[in-house]
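We did not get these values from a lab; they are worked out from the coordinates using the rules stated. Just so it is clear, the structure is predicted and the values come from calculations on it, not from any experiment. Cβ atoms are built from the backbone, for glycine too; each structure is taken alone.
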Structure I
Amino acid sequence: YLLEHQQDVQLHIHPNHKHYGLAQAGKPHPRCDYIADLAPEAQRALLEEGSQRLQQWTGRKTAAFRAGNMGASEATLQELEKAGIPIDSSYTFPYAGGQCRFADRQLYNGSKWYGGVLELALSGFRQPSLPLLHPAKPVDLVGISAGECLAAARAIRAAGADTVLILHSFSLVKVKNVQYDGGRLDRIVARRFRTVCRWLAEHREEYPVRTFREIADDLAAGRYQARSAPPPTLNRPLRAIARKAVQALNRLYWA
């Protein structure tokens, strides 16, 4: 279905799903959902199994990987290289030092090489130092406004780096519980998504959109140059506070 609708399908792994299957089968299993917390050989086994399954289902070699919870590390990238996957997109500086397990302390947006694997960082930006505001936010439309997303994209481009957006499909729906009962469209997040898509369509010459598959093809042809840049600060406190108020109201299921 996704391929029929011209979607780029790549590898994403939450280890706890594999571990749950082992538990159901009565087999020994770890209890973690961060791939970086597994032994290197266990990481590679998951990556190779996932890559083989994806190739079987899509008929295409896996080009990119993103760890569940952004929970990868430099060691994960070493196993990615051994598994033949050229691109990772697990690093995001707002979560570095926490769930994002990278030891690299050079906070950045854009892309850089770790051995033979290109890291295409999930983009983020710093916020004003105010009560109730996180120091930094990822460019994820479930948690930022369309205006903040586009301002971050403009700032990152001005610094010479690529912007990577994240949006889970389930972020577009509101649900009643963790079993995803009663799903209904989240109008706020859907509106943000449409606004960003419309803007990108109107500025496609200046801000061309590329998939991971296309970037992998560019890498193979020697057409892609890695560039990283320090994270920008979006110093619009009133906009950030207004968005936070909207977020609070939007958490209500019927809002």
Structure II
Amino acid sequence: MRVLLKSPGVWQAGEQCWCRGCAIIEGKLLRDADLLKRIDQLRTTEQAVEFARSAGGFFAFIRLFPSGDACAVVDCGRSIPLFFCRHSGELTVGDSARTLASRLGEREPDPLAKAEFMLMCCVSGNDTLHPEVKQLRAGEMLLHRAADNEAEIERFFRYRQVREPEHTRAELLDYGRAVISEAVVNLARYADGRTIVVPLSGGMDSTMLLAVLARSGYPRLAAYTYGRPQSSEMRHSRSITAELGVPWHPVEY
């Protein structure tokens, strides 16, 4: 597998691995050199699959193994996209579809992909506008076998709604609070003292997030809201931030 990065400066790079972002493993946040060191410890595709399944956060990594096999991984939200193609028979992975396409030469966009892009501003599935450049979707990894130079995509995460056993309202509320609290702890750990700015609307999601952050005691918070001065969202946001003691920045239009 060949690695071709358009923006190598934003990637952590070792001899045989590249990574970006941060991963949360067993409650520990790994980024930069720490994440690179952890990726470098992966010795097989099986270990890479297990790492991807167990890691939270937002990340992407490429690992060339001692055996000659290799993998490329994006997280379950595809926070950092990766693309791949075959160039002169060699599997090439990179962070820019345009960079890979330039190596393959000019081609007419795939008609179906072009129609999708015109209607939805994206191309569905693993396709891109270039018929020979493919993309990893959220929760996928590209596995390359050196023995036969074959590659396959493996999905390590799939969001499915599963009917859970019956729980009481109190149990569900406790579970929801625990999940939100853990997410906020991870957010605060990642922010590491930097200001967390919350786009605040009149909805429940952003209000809840700001309230939980304020209750957690995170030292540097701010919020902003855009809209007409007397709109319901502006009035709601002004009231909430005043009650929580969070600096608020209205963006009027």
Structure III
Amino acid sequence: MMPAHVPNLSIRKNFAPWFEVSDSFNNLGMRLLGAVDPSSSKDNNQQMHVVALYLRTLTSFQAVCVLTERGMLADARVVVRAAIETAIVLFALVKDASVCDQLLEKDYWQRLKLGSVALNDPEYLAQTPSKEIEIIEAAIQEIKNKRPNLKSSDPDPVNVADLAKKAGVTSYYNVIFRWTSGDATHTSLAAIKRHCIVDSNNEVTGLKYEPDVTDLPATLHFAMLTLDLAVGAVYTLFNLTQFNKEQRQCMDNLQALGIPPSQYKFKP
């Protein structure tokens, strides 16, 4: 077994077509990033947020590629889930600039929630210097002054499912976001079984700590669809139509590989 920090060349060789197409998506993503001038967007709140969200999506995509070539699929799919959430918010923001306001509201809500939880935790208070507690109290008061009607018990101002529905990309939420939430991000039986040896009767016979390639194509497929969603939104907003042909070629190459079978089991 190779150390996790060393690329597993046999994995890349055995799944060469998938890594070749993912490399082409990465090249497209990097060229698009280079074509966007952040300085021209500094006075445009929507554009600046879109560029930042795109950069987050792209770096997550690159992290997925690194993790998959090491056979670390459980972690790769956690990053896919983060990437698709970012890409959906990005896509929704391109469609509706008011999503910026929702992101700001979420920032206030999140800081209020974290601060309130801390101040209502006796164990935390007992271990925290009074000066630190005063800083938290002051921060909460500042938020309440700016948002007097905001409560820490309010629902999350940024609902990814709602944004996906309004932007017309619910399929991305239902397929990529939900599946990677269930079998990777959250502690579930599906996630735990990735670390188990399972026989033909779906019975656990042992534990495994070795490179995992069981659904490597499906994981890269999700990652490439995610980056494609972000790329299309960015070049549309910035009118960078010169990337349309390259994006289409990347998608044609991906479709030529076919849709990989899911490893998800619909039985206990």
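Annotations for the structure displayed:
- Structure responsible for 29, with relative contact order in percent (Cα under 8 Å, 6 or more apart) calculated and labels I, II, III on offer: III
- With mean count of other Cβ atoms within 10 Å over residues 107-114 computed over the structures I, II, III, the top value is the one for I, the highest of the group.
- Parent structure of the calculated result 34, 21, 8, given that semi-axes √(5λ) of the Cα gyration tensor in Å, for residues 99-170 alone is the read-out and I, II, III the choices: II
- Computed 35, 28, 17 for semi-axes √(5λ) of the Cα gyration tensor in Å - originating structure among I, II, III: III
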